[in-house]
Structures are given as structure tokens and as C-alpha cells.
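None of the figures in this text is laboratory data; all of them are computed from the coordinates on show. Not measured: the values here are computed from a predicted model. Cβ atoms are built from the backbone, for glycine too; each structure is taken alone.
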Structure 1
Amino acid sequence: MDIKPVTRKSLVGALALWFVYVGLVVLLFRWASGEFAPFIVAAAVVAGVSVAIFSVVAWRPGVRRDEGWELTVYGARCQGRAHLDVPAEDVPGVVDRVCQGNEELGLRTLAVQGGAAATGPSFRSWGERLRFAIRPSSDGSSEVEATCRPLVPFVVSDWGRSERILRQFLRDLHEESLRPQAPSHTAGPSPTA
């Protein structure tokens with residue numbers, strides 16, 4: 001599965017969409033009221049300035065690392081990877097257990113190559129989309145690459161929610177892969193009485 005990387009370009013796209021959205025809202029109010037009311041212009045200026053501040057903060061990527069995972073954050077968009085001590089064919093089971101243990105994260109699709117999960121709306125955000133790809137490593141372990149983005153494409157900042165969700169997902173994957181698991185298949189026929 002291919003996942004679209006998170007870059008400064010995606011942040012610029014979100015910023016452009018935000019200004020288009022604010023412009024459409026201002027035009028809608030202009031059409032509804034017949035004039036540019038001062039509070040509409042003031043609200044548009046506040047929205048523009050706030051997004052400019054958020055985008056300046058998000059322009060420089062934030063990098064977070066811990067044992068077994070790393071994360072790069074651009075505002076409300078982030079990407080990362082986790083090293084798993086299980087072969088790639090066992091990763092879907094690890095992902096399933098992690099998503100079942102996280103009440104915020106709902107697993108949407110899961111395959112050997114990767115999958116997707118989503119969160120619901122909250123006070124901070126309309127929700128997030130998490131996509132991940134599973135990559136085998138030469139030493140028999142595997143790696144999961146993942147991105148987390150807001151559901152609404154013009155969101156520039158979600159107050160750290162995407163970062164928290166992806167960080168928890170990657171950390172939990174790494175930790176779950178270290179736990180001893182029951183074998184997924186048996187070597188021979190089951191004993192009969």
C-alpha cells in the first residue's frame with residue numbers, strides 16, 4: 001500500500017484551501033446581507049491572521065523519537081514509522097490488537113500491505129484519517145509507515161491531536177510487537193483423544 005507523504009507542500013495546500021474557505025464564507029455573508037458588515041471583515045481578518053500564525057509554527061517540522069518509533073509533525077499533519085519485532089505477515093494481527101485497545105481509533109481497512117483507521121469528531125477537530133503501510137525488513141522484522149491527517153483538508157492546526165494519535169499508534173505497535181504472542185499456526189495435526 002502506498003501512503004501519500006506529509007510535507008510542507010501539503011501544509012501549503014491546506015493553507016490555500018483555508019483562505020478559499022474563508023473567502024467563500026465572507027462572500028456568502030455579503031450575498032446574504034447585501035453589504036460587507038464590519039464584523040464579517042473583522043472575522044475574516046482574525047481567521048487569516050490566526051492561520052498565518054499556525055502555518056508559521058507548522059512550517060518547521062517537529063521531530064519526535066523514542067525507542068522503536070519516530071514522528072515528524074507539520075501542524076495538523078504528521079507521519080512516522082515504527083519498527084516491529086515481528087514478520088510482516090504478523091503485523092495485521094498486531095495492528096488489530098492495537099486498534100481494539102484504543103477506543104478513539106476505529107480500524108477501517110486492514111490488509112497485508114497496510115490499511116486505514118479514523119477517529120471521530122471532538123472539541124479540537126472534525127476527526128482524523130490514519131493510513132499505514134507495512135514493509136518487511138531483511139532481518140525478519142518489519143516496519144510500519146503511517147500518516148495522520150485531519151478529515152477536513154483545510155485544517156492547519158488541530159492543537160496536537162493528530163500528533164498524539166499517531167504517536168500513540170506507533171508506540172503501541174512497537175510495544176505490542178515486543179510481547180510474546182501465541183503462534184498463529186500449528187506445525188502438525190491436533191492430538192486426538
Structure 2
Amino acid sequence: MNTKTEQQLQIGVAITGSFCTFEKTLTALEGLIDKKYHVIPIFSEKTSTLDNRFTKAADFVKKVQDITGEQGIFTIPEAEPIGPKGYLDALVIAPCTGNTLAKLSHGITDSPVLMAAKAHLRNEKPLIISISTNDALGMNFKNLGELMNIKNIYFVPFGQDNPEKKTNSMISHMELIPETIESALRHKQLQPVIRSPF
């Protein structure tokens with residue numbers, strides 16, 4: 001386990017089940033470590049348990065833990081103390097699925113990632129969302145709009161990843177996560193938010 005120094009910012013990275021973006025998530029984590037952030041991974045149940053066509057769950061979890069040097073958070077009870085202890089400087093949901101986006105917009109806390117977000121927001125610190133959803137411009141459009149207008153919530157810039165075949169799909173530019181964090185810590189949304197087509 002890495003030991004946080006007084007100078008290091010402590011960043012939570014909460015990972016949900018957009019399996020096709022997991023390689024980009026690993027690259028983003030490496031980028032945060034290169035920035036000398038102390039990174040705490042948080043896993044949704046599906047992320048940590050479901051094998052998929054891109055990776056085995058156990059292999060992915062191990063890669064995340066190896067990169068961050070942290071065991072991570074896997075359950076709702078483990079995520080809840082983020083609120084009262086207030087130990088995160090910022091929390092990033094990357095990737096954030098449409099399912100998580102919708103639940104977050106409606107105040108639902110039925111996963112470790114959603115509990116982490118709820119707990120963190122009570123401390124009025126930045127929550128950064130890195131979307132990856134096939135229905136960002138469809139059924140989730142209203143949720144996206146609502147969250148963009150909530151205090152202390154910021155978005156990694158995003159765009160349509162396949163406007164010809166998946167017209168409602170949008171995905172964030174994960175390479176901009178460090179820059180988005182830096183901007184959010186100054187209480188500013190990194191602009192432009194929409195960078196499309198992807």
C-alpha cells in the first residue's frame with residue numbers, strides 16, 4: 001500500500017462496468033500516478049466480478065491494484081466512510097456508465113461507486129464524471145443535463161464516438177482526466193466540454 005505524503009493529493013477513481021473502455025481506464029490511472037497523485041480505486045460489483053469479452057474481472061482488478069498500489073474499495077460499507085472521514089481531495093468516476101449516471105442523478109446509492117459519490121459530495125469537494133454510455137443523447141440526456149448543473153460536479157470533456165452507427169453514444173476523452181481534475185480543484189469546468197466527433 002502506498003503511503004500518502006502531506007504534499008500528495010488523494011484522488012478516488014471509481015470504476016463502473018463500461019468494459020470496452022477498461023484499457024483506457026488503466027492508461028488514465030497510470031497518468032494519475034505519473035502526476036504523483038495518491039490514487040484510491042473504487043470498484044462497482046460488476047466491475048470486480050463479471051468476466052467479459054475484454055478481460056477477466058480478477059485480472060482487471062489486479063492490474064488496477066498493481067498500478068495504484070492500493071487494495072481498493074469493493075463494498076458499500078467500505079465506501080461510506082469517505083463522507084465522515086473526508087479523505088479524498090477529488091473523486092473521479094471513470095468510466096461512468098449510463099446506468100450509474102441515471103442513478104446518480106436520482107440520488108440512488110446501491111453500489112460502492114454511488115455510495116462513494118454521495119459520501120464525497122457531502123464534503124463539497126469535486127466529483128468528476130468521465131462518461132461512457134450508448135444513450136447519452138437518448139434516454140440519459142436529461143440526467144446528463146441535470147448533473148451538469150449541480151454544484152461540485154464536473155465532466156471530463158466528451159464527444160460522440162461513432163456518430164454514424166451509434167448516434168446517441170458519447171464517451172469522454174480520458175486523456176483529459178488529469179487536466180479536468182486540476183481545473184475542478186479550482187472550481188472550474190474544463191472547457192470546451194463537448195469535443196465532437198470523438
Revision key, fill the gap. One of 1, 2 was used to calculate mean count of other Cβ atoms within 10 Å over residues 96-103, yielding 14.6; that structure is 1
Check your understanding: When helix-only ellipticity at 222 nm (-39500 (n - 2.57) for each DSSP H run of 4 or more, over all residues; to 500) is calculated, the result is -13500; to which of the structures 1, 2 does this value belong?
Key -> 1
Practice item. Compare percent of Cα pairs over 21 Å apart across structures 1, 2 and report the one with the greatest value. Key: 1
Review point. Given structures 1, 2, which gives the highest value for relative contact order in percent (Cα under 8 Å, 6 or more apart)?
Key: 1
